[in-house]
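Take a look at the structures below.
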Structure P
Amino acid sequence: MKRFRFPLQPVATWRAHQEALAREAFAGAVRACGEAEAALEAARARVTALAAELAAGRGERFAGAREAHALLAHRRECAAEAEAARALETARAMLAQKRAAYVAAHQRREILTRLEQAARRTHTAETAREEQAAFDDLAGRAHAARRRTFSP
C-alpha cells in the first residue's frame, strides 16, 4: 500500500496556524470585553455611592465648599462612567470583529480538512482497488498454474 500524501498539506498547516492566531486574538478580545464590563460596573457603583452620599449630605446643614467638592467628584465619576461605557462599546466592536475573523479562519481551515478527508477516501479506495486487482491476479495465476499441472 502506497503512503498517502496530501499535496495541500503546507497550506493546511498555514491555515491551522492562522486559525490558532485568530482564536488567540478572539480570546484576548473576550478578556478585554470582560474587563471593560467590570470597569463599567465599578464606575456605576462609584457613581451610585456618590449620589447616595450627596443625597445623605443634603439632609444636614448646607456646607457650600463640601457640596462643591462632592459635586465635582460626582461629575468626575460620571465622566469616568461615560468613558467606561465608550470603552465597553469599543471592546464589544472589537469582539465582534475578532469573532468574525476567527469564524472565517476556521471555515478556511475546515475547507482544507474536508478536501484532505476526500483525498484520503479516494486514496484508500484506489489502494484497495489496486490491492484487490493484485489479489485477483495472484489467484488467477495460481489457478492457471494448477490447471496446467492437472491437464494431460
Structure Q
Amino acid sequence: MKPTTAAVLLKTVLAVSALAILLVACWGVPQYMEHVTYVRPSLSPWVIPMIAYGCLIAIPVLLAIGLLWRVFGTIPENGAFSMANARRFRIIAWLAAGDLALVLALAAFLLISGVIPAFILLCLIAAVYIGAVAVIVFLVLGALVRNAAQLKQDSELTI
C-alpha cells in the first residue's frame, strides 16, 4: 500500500471517530439525560452537570485524534519515525490516562450515588478497558517510535 493511501485511510478513520465522539457527547448524552429525568424526575438537577461531564470526557479524545492526524500526516513524507511523533504518542498516552481518570471518577460517583443502570455500568467498564489499553498502547508506540527515530538519526550520522 502506498504511504499516501495509508495516510488517507487512517485520517478517514480519525474523521469518522471524531464524528462518533461528537455525536455521543452532543446528542447521545443529552438524549440519555432526557430519558433519565423522565424516569426519575428527582435527577433533573444533574442534567447540565452530566452533559458538561460528557463533553469534558470527549475533549481528551478529540485532542488525541488531532495529534494522531498530525502523526498520520507524516507517513507520506516518510517522517513517521521522528522524535516529534514519539512526543505526540507520549502526549496521547497522557490524554488517555486523564480521560481514564475522568471515567473512573464518574463510575465512582455513580456507584456511590446508587444511580448506575446495567447499560451505563457496561459502558463504563468498556470505557475503562479501552482507556487502559490506550494508555499502554500509546506509551509503547511512543517508545518504539523514539527508538526508531534514534536509530534513524544514528544511521544518518554514520553516512
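Read the figures in this text as sums done on the coordinates, not as results from a lab. Predicted model only: the values in this text are computed from it and were never measured. Cβ atoms are built from the backbone, for glycine too; each structure is taken alone.
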With relative contact order in percent (Cα under 8 Å, 6 or more apart) as the yardstick, tell me which of P, Q scores highest. P
Kindly point out which one of P, Q the value 0.00 was derived from, the read-out being FRET efficiency 1/(1 + (r/R0)^6) of positions 12 and 68 (r between Cβ atoms, R0 = 30 Å, to 0.05). P
Can you say which of P, Q returns 2.2 when distance in nm of label points 7 Å out along Cα→Cβ at positions 28 and 52 is computed? Q
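Can you tell which of P, Q yields -34000 when helix-only ellipticity at 222 nm (-39500 (n - 2.57) for each DSSP H run of 4 or more, over all residues; to 500) is derived from it? Don't skip to the end; give the middle numbers.
On the way: P: -34000; Q: -29500.
Here the read-out was taken from P.
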With FRET efficiency 1/(1 + (r/R0)^6) of positions 36 and 84 (r between Cβ atoms, R0 = 30 Å, to 0.05) as the yardstick, tell me which of P, Q scores highest. P
For distance in nm of label points 7 Å out along Cα→Cβ at positions 100 and 116, structure among P, Q ranking highest is P
